[in-house]
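Pasting the structures in now, so scroll down.
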Structure P
Amino acid sequence: MQPGLKQLFLRTNGLISIKPKIRITDNYTLSLVYSPGVGHICQVIQKNPDLLYDLTITGNSVALLSDGSRSQIKKPSWMIPNLEAISALYKAFYDIDAYPVILDKEIMNGADDYLLIIDNLSTTYKTIVFVDIEEKLTQELLHKLENAKIDCTVVISNTHSLVEQLKDAALIKSALDSRSILKPSLIEQIRLKLKGIDFSQLPNYLTATLSSAYAASLNEIHRNGLFHHTVKNTTPSQFISKLNDLYLYGEIAYYNRWTPKQFLQNNDINQNSLELHKRYNGVITIALKFNPRSLEDLYRIYELSYRNNDILEIQKLFEADPKKIREVTLKKNYAAIVTNGTAILGLGNIGPAAGSPVMEGKSVLFNALGGIDLMPICFKERDPHKLVQLIRYIAPIFSAINLEDLRAPDCFPIEEEAIQSIHIPLMHDDQHGTAVVSLAALINYLKLTKKNVKDLKLVINGAGAAGVAICKLLHGHGVEDILICDTEGIIYEGRPKNMNTFKNDLAKFTNKNKIAGKLEDAVKGRDLFVGVSSAGALTQDMVRNMNKDPFILALANPLPEIMPDDAIQAGAFIVATGRSDFNNQVNNSLAFPGIFRGAIDTKAKEINLQMKIAAAYAIANSIKESDLSPTKILPGALTAEIPANVARAVAIAAMESGVAQVKVDPEEVFDHTRKLIMEGSIPTL
């Protein structure tokens with residue numbers, strides 16, 4: 001018997017995954033996909049927003065949304081098999097990357113909230129597809145979309161017919177390639193044209209039929225003069241030829257050539273990062289977890305499965321055993337990275353569109369170092385409470401959410417409210433990833449110096465997201481004497497200027513003697529300096545005034561608060577920075593892949609203090625005490641066993657602290673993480 005979709009789901013734990021287009025083989029490759037190279041891509045897009053299509057996933061990606069209201073499904077998350085099946089269909093037949101999202105209709109307030117989601121997603125996803133939404137809502141949305149100023153195409157595809165889904169896929173592919181914003185009326189006009197395409201012979205003449213449907217859609221868009229100005233000189237026949245190349249050569253047909261004689265070794269990181277992003281049009285893609293021998297075979301599988309209602313059969317498994325949803329779909333391994341672009345790297349408030357390359361780069365790291373499929377989501381919303389509402393709307397499909405590049409102080413209430421309302425692992429990595437790795441460095445500093453944590457005197461320069469998190473985590477670990485500085489100077493309780501709720505909270509457990517003054521006053525007699533501020537903030541004279549064998553964590557990027565050689569010359573015992581070209585890099589990628597892996601595998605309700613401290617010890621203890629030295633207190637960012645060590649430690653801490661919802665064998669978590677890093681999604685098969 002021909003295998004169906006049900007057998008595929010049971011065999012492969014879902015049909016799709018998110019994979020990097022580039023293998024992270026060394027620190028140099030990492031610097032092209034993530035910091036510092038990705039910062040240049042953000043700046044290029046900020047200057048010319050049209051390049052979003054060429055340098056990111058925007059040109060070939062859609063957000064695939066559903067709330068299950070048309071089928072009146074019991075739980076929104078039961079729609080996952082439907083969305084995966086459609087996403088796999090789009091990928092296999094038209095190479096469209098469709099990222100599934102399930103909306104929580106129970107907390108949404110009608111069509112206006114759906115429009116809000118559409119508008120916020122449109123920075124990255126210029127085509128948004130809805131499936132299985134109720135008829136009344138469909139009509140309301142179509143009416144509003146016809147008149148709304150929304151910067152994306154919205155296709156409502158409520159059909160359960162395989163042929164009609166393929167026709168809609170042709171329409172979606174033509175909208176993506178022409179970079180068009182199509183109103184519902186024109187979408188219906190294109191659908192009328194597609195009625196003239198003969199699909200009755202399928203699977204015979206399959207690629208020819210698919211190409212004809214694409215051509216009909218594309219020609220209608222071109223006839224209406226709706227090609228985006230960046231592709232106005234490209235003819236429909238050129239696009240059609242490229243699609244036919246796809247059917248012959250696979251996705252490599254869409255990769256751009258390297259610029260001739262632009263050798264990687266002759267260019268700087270920024271130029272090479274730009275070349276890389278141009279070549280691949282973004283650095284992540286949807287991948288099928290199975291490999292059909294031919295498109296004709298895959299068509300037969302879909303045809304049989306739709307006839308036998310395989311998706312409904314899978315949903316019945318969830319009703320009998322709710323745990324099955326994590327076992328037979330992508331859900332267990334599916335997470336989101338959410339930003340609003342208000343604090344992108346060291347570039348500041350450059351907006352969600354310009355910040356999207358960072359989210360893609362982070363997705364590569366989550367996958368390469370934790371085996372986690374991460375969907376980039378760049379919302380427009382700036383208001384903290386409204387942003388949390390949007391996160392709640394999209395949460396049902398995800399097993400974890402990473403908050404990224406949110407400005408302070410907004411990031412604090414956003415994270416706090418989200419944790420309270422969404423009971424899945426959720427963490428603002430800019431705060432806690434940096435804090436965890438900083439604590440790991442401190443743990444090894446204490447081993448080398450034999451100092452007692454209770455006796456340490458700490459000064460932190462910078463009261464933003466990372467500074468606050470480092471302060472709280474180090475205090476939670478036993479550091480009692482802490483001074484923290486901002487642009488106004490040392491923070492103390494009752495300070496009249498430049499205070500807010502979050503600084504007032506810090507003042508309650510720091511600076512017990514209410515020392516006033518500037519940074520140069522704060523560093524006197526201190527053992528440890530942590531800088532999350534700006535280049536050059538720490539001078540050699542300040543280092544000389546610190547306690548014996550001081551530890552300098554100068555984490556400003558791209559230029560640290562003090563250069564390592566200058567700090568050592570002034571008497572520093574150990575210097576760590578955020579840069580890969582110096583010793584002792586404080587790199588968040590040592591922490592977040594393993595933290596999220598351990599939290600997801602235990603289905604933790606939150607990522608708590610105990611889990612962060614456990615992660616820090618796992619990182620620190622990955623270096624034997626006999627191998628520690630002032631130039632080696634942290635492991636390399638791409639050390640394969642680190643994420644597995646961290647995941648195991650975090651899983652143990654989650655279970656011991658009572659936030660884990662499932663009990664697991666920590667050794668299995670370790671082994672599973674290692675296999676995911678080594679083999680991608682294959683270990684789940």
Structure Q
Amino acid sequence: MQKRYWIMALLLVFALALAACGGGAAEPEPTKAPVAEPTEEPATEPTQEAVEDVAAEADVSGIEKVRVAIVLPSTITDLAWSQALYDALVRIQTKMGGEEMMEIAYTENMWNVTDAASAIRDYADSDYDLVIAHGTQYGTSLFEMAPDFPDTSFAWGTAVDTGKEAGLENVFAYEARAEQGGFVNGVLAAKLSKSGVVGVVGPVEAGDAKLYIDGFAAGAKYANPDIKVNISYTGSFGDTALAAEAANTHISAGADVLTGSAQQVVGAIGVAKEKGVLWMGTQSDQSSLAPDIVVASQLYDWEGVLADMLKKHQAGENGGTAYALTLKNKGLVMDFADGLDADAVAAAKDVEEKIISGDLDVMAVMAGEGEMAEPAEAGEFEYPEIEPVRIAIVLPSTITDLSWSQSIYDAAIDLQNHYGEDVIEVVYTENMWNVTDAASAIRDYADSGYDLVIAHGAQYGTSLFEIAPDYPETSFSWGTATNWGEEEGVTNVFAYEPRAEEGGYILGVLAAHLTKSNVVGLVGPVDAGDAKLHVDGFVAGVRDTNPDIQMNVSFTGSFGDTALAAEAANTHISAGADVLAGSSQQVVGAIGVAKEKGVPWLGIHADQSVIAPDIVLATDLYDWRPTLLTMITKNQAGEYGGEVLQLTLANGGQRMIYSDKLPEDAVAAAKAAEAGIIDGSIEIVPEPR
């Protein structure tokens with residue numbers, strides 16, 4: 001058998017810095033694992049009773065001349081959070097008779113909290129009747145200055161704290177119960193999706209953004225327990241470039257419906273428009289950007305809340321009330337585009353009516369107490385009894401990479417879905433290409449008392465062995481690796497290794513049966529770890545099936561460079577390859593080329609068929625559930641490490657998935673090889689190189 005190895009490029013390492021909303025840099029917060037229900041306790045009901053019966057239709061009768069000032073984190077034309085409130089004030093101004101009756105002043109783009117505090121104080125000094133600090137980040141400043149202006153009404157949100165415990169009497173709070181409309185949009189998304197994958201572009205995991213996203217995920221799962229809801233948080237409210245990047249990632253992962261929150265979504269909507277992917281909005285009407293793409297919106301109508309604040313102020317009641325926009329009081333309004341599937345819209349309207357009537361409690365569903373259907377479990381599996389456990393994962397790429405990172409993340413979520421959030425907590429930090437940053441994240445998780453901290457990359461081993469001795473009752477794990485720290489005297493580290501040559505061999509057998517040109521191409525990342533094992537096994541499987549096949553192997557030198565992977569795929573096809581395979585996060589680029597050229601693809605790590613169902617014909621799926629449960633049960637028995645855990649075909653750590661588009665003889669040969677590896681009758685002998 002002829003074989004060729006090409007080294008194409010060196011690994012490019014990059015780190016992404018996210019801007020904090022307050023204007024300074026901040027360490028990225030660990031991300032809670034997105035599931036149908038939020039990974040911690042969901043956003044709670046208000047700590048003081050919110051006024052939910054204030055009608056959205058503003059009653060301006062009796063309101064005398066008034067001056068209102070707003071401090072906004074973004075612009076009055078952001079098509080999101082800021083514009084929704086500003087537009088409501090302008091509508092009230094019109095109803096009152098114009099600028100002579102209501103003066104509106106505003107300061108926009110107040111990302112810097114110190115600058116915002118100065119603006120708030122300046123407005124109070126200038127005797128405005130109502131000063132609105134339109135962002136949760138402004139609360140501390142507001143509470144500090146409100147006592148200095150007892151006759152001025154202040155308001156802030158999203159929040160439910162009016163400062164009563166701090167002795168304040170002149171602060172209103174407001175929030176949008178965005179989980180309600182989010183749930184409705186989630187139901188609609190699940191009904192409209194054909195790929196079974198929807199994507200969410202979140203800003204920061206807080207406030208109404210978190211409520212909306214948690215509600216959306218719950219709604220999607222409510223409508224279709226098998227749907228995959230991929231959630232990413234950019235860490236920014238206003239970075240449109242990051243939002244666009246997140247949208248592209250979701251679409252590459254198979255999403256055919258997108259949603260998102262905050263000012264950043266202009267970037268994501270642009271990508272959705274370009275790719276022809278449906279978008280569902282919240283806060284403000286975004287259809288002006290892409291009328292054919294924005295198919296549903298949860299609109300915030302603040303008119304009733306604002307009018308009630310003005311009436312209370314002029315009656316001498318300067319604060320003390322917390323308001324909430326809801327579907328019932330019509331502060332939240334659902335708007336559906338014409339021409340949508342009638343059944344999908346009917347399903348969305350049905351849950352909307354149930355939420356309004358009280359027959360469906362979205363918070364209860366999010367907490368796992370409502371009528372949420374149980375998600376379908378992947379494969380037959382036995383679950384042992386375990387005690388509550390907290391798991392943290394540090395990942396080199398994203399949880400939607402369709403490869404190395406997603407495979408272990410999905411397994412952790414499968415376990416969480418089975419046992420419940422009260423038993424398994426999952427948090428993660430993704431895109432940790434920088435080893436120093438990853439080490440900080442690992443230590444932070446250990447400091448926070450997580451029971452199992454997983455450093456999901458061979459590059460993290462040195463840091464792990466330095467950190468582990470400081471936390472003897474924390475279990476750490478890493479891979480691919482076979483060193484659990486025996487020589488270093490470490491006893492609380494597990495190592496894990498997928499024996500990828502096994503699944504690789506089967507895919508090689510399959511490739512040999514599929515090729516007609518007798519040329520097969522493989523796009524490898526770096527010649528190490530499970531990627532090397534995969535290549536060795538794949539080449540052996542091709543060779544043992546048909547030694548006359550030319551096997552061309554290239555290594556891009558990168559795990560994540562999709563452009564290099566696409567280039568490698570094109571090179572293989574130009575050299576005559578009519579079957580392709582490859583591994584790591586980079587393969588999204590190669591699969592795109594395979595799809596374009598109509599060349600079959602054989603995958604590994606995670607199910608990549610969502611990108612190209614007609615092209616991805618087989619997958620060596622890593623099922624980390626047995627490995628994770630072994631580490632959990634050993635930890636809870638007082639064994640914190642000291643073992644190498646392997647993922648094999650025999651122990652269920654690897655599972656083969658075959659498309660029904662494959663020829664029967666090819667599948668039969670692959671299954672025979674699978675059986676031979678499991679019973680030991682087939683020995684995988686790598687080619688020397």
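Any read-out appearing in this document is the output of simple, stated calculations on the displayed coordinates, not a laboratory observation. Only a predicted model underlies this, so the values are computations on that prediction, with no experimental measurement involved. Cβ atoms are built from the backbone, for glycine too; each structure is taken alone.
Assuming 15.6 is mean projected area of the Cα convex hull in nm², for residues 350-669 alone as calculated from a single structure, say which of P, Q it is.
For mean projected area of the Cα convex hull in nm², for residues 350-669 alone, the value 15.6 is produced by structure P.
Tell me which of P, Q gives 27.6, 91 when you compute Rg and Dmax of the Cα atoms in Å.
This value belongs to structure Q.
A value of 1.0 was computed for distance in nm of label points 7 Å out along Cα→Cβ at positions 142 and 174; which of P, Q is the source structure?
Q
With distance in nm of label points 7 Å out along Cα→Cβ at positions 222 and 366 derived from the coordinates and found to be 1.1, which of P, Q does the value describe?
Derived from Q, not from the others.
Figure out for me which of the structures P, Q the number -11000 belongs to, where helix-only ellipticity at 222 nm (-39500 (n - 2.57) for each DSSP H run of 4 or more, over all residues; to 500) was derived from the coordinates.
It must be structure Q, since only it matches.
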